[in-house]
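What follows draws every value from the coordinates through simple rules; no lab data is involved. Bear in mind that the values here come from a model prediction, so they are computed numbers and not experimental data. Cβ atoms are built from the backbone, for glycine too; each structure is taken alone.
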Structure 1
Amino acid sequence: MSNISKAVTQWANKNIADIKGEWGKSTIEGNAEINFKITKDSPDEVTGEFTASGQKMWMNEYGSGSRLDRSNPFLSQYTSSSVFNRERLNDTGFEYAIRTRPSGHYYQDLDGNNHRGSGIGMPHGLRLESKTTFGDMAVKPHEPKHTIKETLTGNTVYNEQFKQDLLNSFGATIQESIAKVVRKS
């Protein structure tokens with residue numbers, strides 16, 4: 001593994017730990033996973049890839065219910081999938097609000113867990129976020145936190161240190177290359 005790959009991997013692992021720490025503070029139910037791997041490590045190019053998954057990850061990053069981030073680049077994919085309750089689009093002024101589902105209707109959450117609809121308030125379901133209707137039992141939508149984006153791209157001390165480490169690693173790589181050329185001659 002090159003010096004640059006080592007620096008990138010160290011930076012990624014530190015940020016992953018921070019992201020998981022933030023997820024651990026969340027009350028959102030479900031799974032959340034994030035990983036990083038170097039996909040190319042050559043003298044000309046170092047490339048890495050983050051992958052993230054799980055209901056808790058999605059809801060933490062992009063919110064839920066009426067608080068759902070409409071700029072989510074995966075929103076159209078989500079709303080056209082079988083896990084999305086299309087009745088959530090039919091309530092003018094409350095688009096994306098969390099709603100009940102038809103009785104006996106089985107559906108999966110974002111982690112693939114099976115659930116069964118209650119049938120309350122059919123044919124269009126009740127807005128579960130409504131404190132007026134459900135009081136303390138109302139489902140609270142979650143604000144998007146964009147934890148991954150903020151952690152990886154934020155102007156933090158650690159990210160600034162990473163830039164310096166990357167420059168140092170690049171310099172060390174150049175020195176190693178020069179030393180190899182000098183030894184050969």
Structure 2
Amino acid sequence: MVDENSLSAARKTKFLARKKAIELYLKGATDAVLQKKTGEKRSNIYRIITNRCLQRHSDGDIFGWRGALPHFRVTAYERQTAPVVHENGAGATGALKWLLERPQFKDLKDRFHKRILNNADSLAHPKINVQTIFRWFIDELRKAGLEDQKAWPFNSESLGYESVRLYIKKVLAEHPFLAMSKMGGA
């Protein structure tokens with residue numbers, strides 16, 4: 001379900017045009033009719049339906065009308081190349097995910113998740129310590145030789161701390177009951 005009234009005027013106009021175009025497309029409208037009534041090409045509407053509206057959302061449902069929203073990402077960002085961090089800090093988007101998805105780091109990813117979810121000192125310190133996990137992770141990357149290669153995160157000023165912190169938060173969010181116990185809630 002899309003709350004059309006919460007959209008900006010420009011986004012609402014584009015969304016409603018797409019919605020109307022999808023409805024016309026499903027009724028068999030020709031490309032000429034679609035373009036005349038909505039400004040959308042039939043091939044683009046087919047793409048929106050198949051690649052966006054019919055894709056499964058993480059909530060288990062298909063995107064449905066949400067897939068017709070302009071400027072709405074239906075797939076997660078996937079970095080295609082190694083991160084190159086510029087002097088101003090730009091260029092590292094998706095670097096942690098890219099690193100952990102590389103075949104040589106599969107074992108590290110598994111151990112990283114275990115470290116996050118099975119805090120070794122869980123009885124003595126049930127609350128998760130992000131800095132301890134961060135230091136462990138950086139040490140593991142050093143052992144893997146990334147510091148010598150001046151690869152991410154060793155080519156960024158903060159060593160990717162914020163990325164690691166957010167990743168830990170994401171992993172815990174994927175395991176809510178365990179996260180509650182780690183954060184002191186259950």
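Brief remarks on what is shown
- If Rg and Dmax of the Cα atoms in Å is computed and equals 22.3, 69, the structure in 1, 2: 2
- Answer label among 1, 2 for the case where FRET efficiency 1/(1 + (r/R0)^6) of positions 118 and 166 (r between Cβ atoms, R0 = 41 Å, to 0.05), calculated from the coordinates, equals 0.20: 1
- Identity of the structure behind 0.20 (criterion: FRET efficiency 1/(1 + (r/R0)^6) of positions 62 and 134 (r between Cβ atoms, R0 = 30 Å, to 0.05), calculated), options 1, 2: 2
- Computing Cα extents along the principal axes in Å, for residues 54-149 alone across structures 1, 2 gives 47, 39, 27 for structure 2.
- Which of 1, 2 leads on relative contact order in percent (Cα under 8 Å, 6 or more apart), largest value: 1
- Of the structures 1, 2, the one that 2.2 was derived from, the read-out being distance in nm of label points 7 Å out along Cα→Cβ at positions 86 and 110: 1
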